[in-house]
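Engineer: Input: structures, listed below.
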Structure P
Amino acid sequence: MAGAFLARYPFYAEAYKFRARMLLVKGRNREALRSLKAAKGIDEWKVYGFDEAEANYNAGAVDEAVRVLMAQIESLLDAIQSGTHIFLLGTMVSRAAQEKIEREVRKEVMRVVSGRSRRLARHRTATLLKRARRSSR
């Protein structure tokens with residue numbers, strides 16, 4: 001199914017990921033890794049690390065699976081921090097307000113990561129942003 005699609009559209013990264021998921025179900029882990037590598041070659045910004053970690057684990061490469069898993073988690077955490085920072089730079093609020101909001105976002109992320117909450121609370125961050133917006137005018 002994915003093979004026919006990829007024959008027609010060879011630069012569609014999601015089809016490679018779909019094929020990798022099908023191969024993982026069949027236990028064809030090495031082929032799944034090759035498919036994920038092809039997907040990453042087309043679209044390096046998509047998240048493929050979790051699938052790659054699973055394929056490595058199932059292929060018996062536990063150390064590589066853990067390395068890939070941790071790298072993926074670190075990448076996502078970095079994206080949260082850098083994305084928040086870039087967003088705040090674009091808001092033109094004061095540096096003090098940026099730092100306060102970044103601390104609040106980190107605190108909320110930690111609540112979710114630690115399992116104390118299932119969702120990020122938006123109220124406090126929204127309040128800080130609205131206050132910063134009023135004071136910057």
Structure Q
Amino acid sequence: MSRYILAGFESEELEQSLRNSDVFPLVRDMCHKFGLKVLSENPLGGLRQAFQMCLPNGMAIGKVYTHTNKDNKLEYCYRTPYYKKERGRSDEDKETLHSTKVSSLMATISRVKAIPSITQLLDKKMTKLSSAREIMEKAMGNT
């Protein structure tokens with residue numbers, strides 16, 4: 001079970017919670033297909049629980065959880081700020097991909113490229129740092 005948890009963050013309590021969770025099949029597939037790891041457990045309210053997923057370097061990229069939809073079926077969900085759908089009721093809805101089947105959700109995540117690579121994340125951060133530096137130089141001068 002510890003192979004699904006980021007090194008240094010393993011605990012007996014986290015392993016037990018992951019093992020007993022409804023979302024474990026999704027976690028297992030995401031670890032296998034994308035190389036993600038569980039960083040921590042986050043309560044969602046009530047009896048629901050979510051697991052924070054991260055890249056192997058420890059950079060958090062999303063959260064996985066389950067909930068019951070209006071047809072009383074268990075629905076697997078993946079929420080990430082690195083992908084937004086064009087349509088949705090709220091920001092939370094736009095950032096969340098969901099399906100009643102793990103395989104369908106995994107296919108959707110792959111198709112829309114909802115999990116960025118380490119290089120994509122670093123490129124995005126460097127672009128933001130460069131633009132912040134340019135703004136400061138314009139405002140303060142190049143001294």
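Each value in this text was obtained by applying a stated rule to the coordinates, not by laboratory testing. Just so we're clear, the structure is a prediction, and the values are computed from it rather than from any experiment. Cβ atoms are built from the backbone, for glycine too; each structure is taken alone.
Engineer: Assign the value -12500, calculated as helix-only ellipticity at 222 nm (-39500 (n - 2.57) for each DSSP H run of 4 or more, over all residues; to 500), to the correct structure from P, Q. Show your work: numbers first, answer last.
Structural biologist: Values: P: -25500; Q: -12500.
This value belongs to structure Q.
Engineer: Matching task: -0.73, -0.95, -1.11 is the computed value of log10 I(q)/I(0) by the Debye sum over Cα atoms at q = 0.13, 0.18, 0.21 Å⁻¹. Pick the structure from P, Q. Can you show the working numbers first?
Structural biologist: Values: P: -0.73, -0.95, -1.11; Q: -0.63, -1.04, -1.34.
Structure P accounts for this read-out.
Engineer: In addition: Going by distance in nm of label points 7 Å out along Cα→Cβ at positions 27 and 115, which of structures P, Q comes out largest?
Structural biologist: Details: P: 3.2; Q: 1.5.
For this comparison of distance in nm of label points 7 Å out along Cα→Cβ at positions 27 and 115, the top structure is P.
Engineer: If FRET efficiency 1/(1 + (r/R0)^6) of positions 75 and 91 (r between Cβ atoms, R0 = 30 Å, to 0.05) is computed to be 0.95, which of P, Q is the source?
Structural biologist: Only structure Q yields this read-out.
Engineer: Where does the value 103 come from, among P, Q, when volume of the Cα convex hull per residue in Å³, for residues 11-82 alone is the thing being computed?
Structural biologist: Value 103 for volume of the Cα convex hull per residue in Å³, for residues 11-82 alone corresponds to Q out of P, Q.
Engineer: For percent of Cα pairs over 12 Å apart, for residues 19-58 alone, which structure out of P, Q has the highest calculated value? If you can, show how the numbers build up before the last one.
Structural biologist: Details: P: 48; Q: 60.
Ranking P, Q on percent of Cα pairs over 12 Å apart, for residues 19-58 alone, first place is Q.
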